[in-house]
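Multiple structures follow.
Every number in this text was worked out from the coordinates using simple rules, so none of it is lab data. Note that the coordinates shown come from a computational prediction; the quantities given were computed from them, not determined experimentally. Cβ atoms are built from the backbone, for glycine too; each structure is taken alone.
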Structure P
């Protein structure tokens, strides 16, 4: 069944969402990291640390980072978890080019690779990875159910999933503050820095309708994951979803 996030597209076009999302991220790649820090008020680094802390006890050797973007999570996992290999997969070559340069500067070119992939139809064999992650990318999937199914497919038995996704706070006053922030501040600052208004109109719209909380954990459970849990951060602005194959 389709979810609200699948109906939200960056551009007013008949093109598939996947094509539109790729074009959008290629356009804003040069400004993405700066905007991420600014619009999240720096909290995004702390959220990634929470996700990595969840994975640390399992010591994954092969990690797949879906919707890796400019590679922040992939690089942080390489630094903190010391796996044999982190594979960053994304549809946007523009974003990954920045990620490759960041990995090169960090000295991780041998242990982090970036590959263009359609996250709904991954080229990797079944049971290839000890952990699969996604940070702030699930809402961009054209079909969320299919994307989660692919993440399950490429995981080894006993492997773990860790998803970070932006979410809409449910309680006063953060709910009201976030509504104002997402409707006014995000689009205007995003347009000012990236010169791409559509991307930062799309962002708050996609956050508003992405499956969250129990709805998202139900999707994970339905696709085979066990021990599924979720945890919110920063008064509900970000949610971490975890599970085991």
Structure Q
């Protein structure tokens, strides 16, 4: 694993780059605004290539200018940042009048990993033309109690380009759990993990993450990251992830 400063810089650069397939970025002072080209909105975040570690590097006027750029594009004012890289961001967002949530940002090296499917489950990777692309999207929405995205052609395109690598667990031929790896160069992020309520606590997400860690190592990815939940952090640590920073989101998702 890299030294902490370089590790967080690489993670921040990845978070900046990975959303560009779906957005148009605009620089506003020390902030970068991502205007969405999809039906869902994105956010503004501090520019990853800048050293914004000094006190007061981001001020409320910078946050306000970024918010106004988002709102001009018809999107709500929303922000994401790594707390340890931009210590002044939280105060600036608070002064603007928004609250935030935090989540442990975890990382590990991509290494070959044995995968044992839980009893009764079949684990596999989705191809871009797979019928289960639709089922996977709907399982994720059901797991989080949100509306299912019908942007299936966008997802299929990302699968075709290797920008998404989605693993699913099936029971009796039906998708019940899903996780997606988003690799970009030597760094990959694990996102979109969810399991139908009736199939939780069977180790499905852990097995799928192990599968994707192994797949990432085959694809030349060196560093993996994820935003952990309180419920999942222990399971991720058993796989090999460790907490390296704090991810902030405003407003709370």
Next on the checklist: Of the structures labelled P, Q, one was used to calculate helix-only ellipticity at 222 nm (-39500 (n - 2.57) for each DSSP H run of 4 or more, over all residues; to 500), giving -14000. Name it.
Outcome noted: P
Next on the checklist: Please compute distance in nm of label points 7 Å out along Cα→Cβ at positions 62 and 174 for structures P, Q and give me the label with the greatest value.
Outcome noted: Q
Next on the checklist: If distance in nm of label points 7 Å out along Cα→Cβ at positions 38 and 190 computes to 2.0, which of P, Q did it come from?
Outcome noted: Q
Checklist entry - From P, Q, which structure was mean projected area of the Cα convex hull in nm² = 11.9 calculated on? => result P
Item to check | Among P, Q, structure where distance in nm of label points 7 Å out along Cα→Cβ at positions 46 and 78 as derived comes to 2.7 | outcome: P
